[in-house]
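Quick heads-up: structures coming right below.
Readers should treat all values here as calculations from the given coordinates under stated rules, not as data from a laboratory. This is a predicted model, so every value here is computed, not measured. Cβ atoms are built from the backbone, for glycine too; each structure is taken alone.
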Structure P
Amino acid sequence: MVAKIRAACSALPDVIEERAWVGTRWKVRSHTFAHVLAVDGGWPQAYAKAAGNDGPISLVTFRSQGIELDVLGRAGHPFFRPVWFPNIVGMILDENSDWDEVAELLTESYCVLAPRKLVDLLERPGAQ
């Protein structure tokens with residue numbers, strides 16, 4: 001799963017991948033736009049609580065905004081809303097995950113946090 005997220009994130013301009021306190025995260029400038037990790041035995045506790053699942057599970061968190069944030073926040077499984085940022089969304093990953101959707105959500109997350117000049121380098125269908 002990390003390889004699939006890595007492929008989506010590394011295709012974006014000026015992205016840095018690094019180990020997080022748990023899992024792996026991708027940043028644009030100093031802002032984390034994607035974070036993938038595993039939850040097992042209720043650890044890490046904050047993520048297990050946010051996802052409502054003690055694991056074992058894999059999950060990714062990302063940023064969203066506007067209508068998409070509202071829709072994802074209300075969608076239920078596999079999505080959940082952690083409380084540590086107002087625009088963060090989590091998604092439980094499994095064998096049924098739609099990896100095209102995941103890549104799209106991560107691209108949108110990047111666009112929420114990246115400088116406009118980097119966002120303008122992307123070709124995004126339907127983007128303004």
Structure Q
Amino acid sequence: RGAAIWDETKDRLHDGAYRLSGGQQQRLCIARSLASHPEIILFDEPTSALDPIATGKIEELMLQIKERVTIIIVTHNMQQAARVSDSTAFMYLGKLIEHSPTIQIFQNPKERLTEEYITGRFG
């Protein structure tokens with residue numbers, strides 16, 4: 001229930017996971033991870049293969065989860081990072097270029113390379 005999937009699947013509990021949509025499968029994975037009461041959850045490109053509606057549901061879920069669990073999101077989706085994160089780290093070729101509150105990274109980055117990436121000049 002904490003992963004916002006119960007109402008959509010409560011009548012299909014005996015169906016295989018492959019009968020769920022991509023967004024439902026992703027939320028099922030999140031529900032399974034929450035069941036172990038973790039302190040931290042790593043999301044690696046959590047919405048890369050999802051449509052905009054499913055992406056919105058996952059982002060809404062991440063906003064709820066981050067109130068009680070530390071979440072780390074690895075993404076190339078700059079808009080998603082801006083919407084969901086509190087703190088952002090920009091890495092390039094395995095090196096940490098900049099780490100700051102998300103609002104600072106997106107509105108006034110300290111590093112030229114960071115600005116070039118978030119404005120789409122490369123990447």
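Which structure, out of P, Q, was relative contact order in percent (Cα under 8 Å, 6 or more apart) derived from, given a value of 17?
Working through the options, I get structure Q.
Kindly point out which one of P, Q the value 21, 13, 7 was derived from, the read-out being semi-axes √(5λ) of the Cα gyration tensor in Å, for residues 7-46 alone.
Traced to structure Q.
2.6 is what came out when distance in nm of label points 7 Å out along Cα→Cβ at positions 15 and 95 was calculated for one structure; which of P, Q is it?
Only structure P yields this read-out.
Given a computed value of 1.03 for Rg/Rh (Cα atoms, Kirkwood Rh), which structure among P, Q does it belong to?
Working through the options, I get structure Q.
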